[in-house]
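Each reported figure results from applying straightforward, stated rules to the coordinates on display, with no laboratory input. Keep in mind the model is a prediction, meaning the values are calculated, not measured. Cβ atoms are built from the backbone, for glycine too; each structure is taken alone.
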Structure 1
Amino acid sequence: MSINKRVVNDFDLESIKDFRDLLAQYEDSGGFMAKKLGEAYKIVRDMYVNRDEYTIFLSFPADVVATGLRGVLRSMVKNKMVDIIVTTCGSLDHDLARSFKDYYHGEFYVDDRYLKEHNIHRLGNVFIPIENYGIIIEEKMRVFLDTLYKEGFKSIGMYKLIEYLGKFIGKEDSLLYWAYRNKIPVIVPGPYDGAVGYQIWIFQQFHKDFKIDLFEDETLISNYVYDAKKAGAIIIGGGISKHHLLWWNQFRGGLDIAIQITTGVEFDGSLTGARLSEAVTWGKVSMTGREVSVWGEATVILPLLIKALLEEFYKM
């Protein structure tokens, strides 16, 4: 290999006018994750320069929807920055719950038994009163599913149910509402691993002719994959969301552009921590594709990245 003679440059804070300038200086600074984030912005920017050519996939886990990062994801969907979403049932849970109830600032290091005694769930350093999660989800899902069933839906794709759920929520602070409004499908490959899915299961116990047809979801995502001129991905975290996105894109020869933000490490062989370059060996990122893995916490990293894109391409 040849030695790179590119010079490491210092940040010049006085010259930074906006988030684009900041990320350009990140990339120019040489080390360490600042450079990676700058590189991520550089390649993901190309998707938006050539937006008409790219089908853009977004994946994320549920936990970030329990935080203020929900607002960043909502902005991405509201401004049609992505074409299709892959996530988990918990994302439905938190978006539904937070559309009607509040979550609260908490701490990582607390007496969890004390919280349990006072009916408070802890998600990292977010506190969730029990009535603001399971109880409100049960209440709203019963009304929603009853309505759906009475309207004649007996067999329905999960993505279609989620679309109608977004319509049912009907609030502009909801991520699912904007997905419904902008016709951006939300794929949940593990739909029963959460409170919304549990309520669907409970409902089916009393309505045996009601079915979720997951084959419809797989057909839909396959259509997005095969119809894409070029495919790009913004991957937050890992797990089933990341894998399902990557899995389907192998069938078109791999992603053309992909970035991921993760705190996982690759040394345990986990998918969450695997570098995107590993996906090249599986055909999930193409041999000529560009990919960057940024190790960092998404609630810090993603707002910087998306704000810079909104400034440049959406004049925000």
Structure 2
Amino acid sequence: MTPGLIESMQASLAASLPRWGLSSQSTLVFLSHSENTTFLAQDPAARQKLVLRVQRPGYHSPDEIASELAWIDAVIADNVVLTPRPVADREGHLLCPIPLSGATRHVVAFEFLSGKEPDASGDLATWFGKLGATSARLHAHSRRWTMPSTFQRKVWDFDAMLGRRPLWGDWRAGLGLRDDGRRLLQRVADELERRVEAYGRGEQRFGLVHADLRLANLLVEGDRLGVIDFDDCGFSWFFYDFAAAVSFIEHEPVMDLLQQSWLAGYRTVAPVSRDDEAMLPAFVMLRRMLLTAWLASHSDTETARRLGTGYTDGTVALGDRFLRGL
């Protein structure tokens, strides 16, 4: 998304702030653009802050977004995790159609949660211990929660990630991917498909998950861990959540320590079987290839521009190591 489009969206959205009870003194600051585009609204008169998420058109249906918000409300009500509450507009709507840049876009407002992303160069192991426990609580809630009859979210299985109906694009189109790398990653994909099929989709292994608990979606303050951005939540393997947590740092030397810490935290809440633990490297590789596809299909994002072809090269290297470990 170009700066001009962001500025146009920002101006249109600013005019709609009274819809959430914000005064004319409010300011609106661009935060990020990934799947969606987010802004921070601040009203000095009311001392109120809201995060406004402008939904990417054509990705999630209104029913899917409403389902995400229903799960967020449920985990807040059941005190499962610290996460921002969705905020309705003055008419009671959580999902608000707003005219932006000549088109109608859906916007969701959330309470502001203070904190910052964990420092990747700091003591990540401690935070991964907390994240493991948080993930276990979310998984337990997912298994026991009675979903509304209208609940709809995407299914993040092999076909949706790397197979016949890829939701984030084709990994074969990875930025700068060469023929030899493509052939190697095809072998990796074939092995991953075999492994997840063997692991199965029983109710103790596959269900509603956050699916994007990476560092950028964690907010830490003091010793407190908060979670944001349920936008990718859907049905997948529970232990895929670890793979999502190590997004973009899968190649770092600290990986083994992070896995140990995450598992230790998880086990303070729920058991982890040998089969579950043995699947973690496969889920990490699956996520890495999925992100390689995402970067290619979202080349307009700052993340894609920053990581570029180097991330694809790293995926090939990790794929080679994965195959050598078979």
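1, 2: which one has semi-axes √(5λ) of the Cα gyration tensor in Å, for residues 193-296 alone, as calculated, at 30, 19, 10? Answer for the origin of the read-out: 1. Matching task: 17.2 is the computed value of mean count of other Cβ atoms within 10 Å over residues 9-16. Pick the structure from 1, 2. It must be structure 2, since only it matches. Source structure of the calculated read-out (distance in nm of label points 7 Å out along Cα→Cβ at positions 169 and 185, 1.0) within 1, 2: 2. Work out the source of 3.9 here, i.e. which of 1, 2 gives that when distance in nm of label points 7 Å out along Cα→Cβ at positions 41 and 89 is computed. Comparing all candidates, it corresponds to 1. Structures 1, 2 were shown, and Cα extents along the principal axes in Å, for residues 209-264 alone at 29, 29, 21 was computed from 2.
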